[in-house]
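> Given below, in the form of structure tokens, are the structures.
Any read-out appearing in this document is the output of simple, stated calculations on the displayed coordinates, not a laboratory observation. Source: prediction; values computed, not measured. Cβ atoms are built from the backbone, for glycine too; each structure is taken alone.
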Structure P
Amino acid sequence: MIDWLKRAKKADTYLAERKRYESRCKQYMVESSDLRYGRQRDENGQRLGYPMVFRAMYKRNGFWSILSTHKKLGPAKKALEYFAEHGRPMPKQTKAAKAKRRQKAKRKARRDAKA
């Protein structure tokens, strides 16, 4: 399991507000990027412009490589935990795969109910 530092470090640029969540071993990092361009709100209070992005990154040969991008911090950390444990990226969960799994479970429940 990866041991994360408690606080994020600010790494702002003139294009985006960025925060870096680093591991204690300095091999894994999640970077959140909030672009400054197009920051406005519509009449309903909904935010316009680009959404915040969380990049799960790991260090390879002294350089940071992006493993995956996410909309929330938790899933980005989970992807890095999986990568640290298994040595490969987490398999993607598509809607089709989830639907197949649900159908399979439904059929099995019907079979068990008959028996």
Structure Q
Amino acid sequence: MSLSNDILETLILEGAVEIAGMSEKGEMLYSFTPKLQEISPELYKEISSLFYAGVMNLWQKGFIDVDLTLEEPLVTLNQEALTAESIDALSAHEKNLLDNIIRQFENDK
């Protein structure tokens, strides 16, 4: 088992990471729980920064709407996020992030 797998396993056992499903390619998908901030504040900060940058990128490309005037910015999907032709133009990372955002909206229903 590699170092990254050891870290992932430890985070799962400590409740900071949970299995979220499988990608279309059959890869395991994981999500972070609020407990990550308690267990590894540095990792939480890094992941939060990467997520924020990804969300801002999708916003700039017109896939989501973000209301930055709120204390906790509100993210909503727009028509571009639901158009297969537009989604195909995204990188694999961008598609994965958009898919996670859409999945979260579905889970919140």
Structure R
Amino acid sequence: MITFILGVSAAIVVGILVWLTIDAIKSSKRIKQLEKQNEQVWLEIQHRCDSIERTLDEMIRNVNNRVDENYKYTDSRFDKFANVIERDYVSKIDKASNTISYNN
């Protein structure tokens, strides 16, 4: 009877060891798969961040170009306005008084 109990116990222990070994191998494979998946997700995140960064840089350049163009346009409008004032009003004052005074 003791040999039977020892035999059954040994079979149970061997079964548990086999089950633990198989479980450890499955866990190891799953860990490797998750590490691979984690690496792929990280690369995707990095790619998207780089893409967002490039898009933002391009948008900033476009806005800066628009601001520069608006400054140039506004500057040219003020130059034309100053020329009109100088041509129309300063010339008339100069002709009227034979002097030009910009400090009035």
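> Thinking of P, Q, R, which structure, once helix-only ellipticity at 222 nm (-39500 (n - 2.57) for each DSSP H run of 4 or more, over all residues; to 500) is computed, gives back -32500?
Computing helix-only ellipticity at 222 nm (-39500 (n - 2.57) for each DSSP H run of 4 or more, over all residues; to 500) on every structure in P, Q, R gives -32500 only for R.
> Tell me which of P, Q, R gives 6, 22, 12, 15, 10, 9, 9, 6, 6, 3, 2, 1 when you compute P(r) over Cα pairs in 5 Å bins from 0, in percent, for residues 33-72 alone.
Structure of origin is R.
> Given that mean count of other Cβ atoms within 10 Å over residues 49-56, derived from a single structure, equals 16.5, which label among P, Q, R identifies that structure?
Of the structures listed, the value fits P.
> Let me ask you something else. When you work out distance in nm of label points 7 Å out along Cα→Cβ at positions 9 and 81 for each of the structures P, Q, R, which one comes out largest?
R
> Identify which of structures P, Q, R gives the largest calculated value of percent of Cα pairs over 19 Å apart.
Once percent of Cα pairs over 19 Å apart is tallied for P, Q, R, the winner is R.
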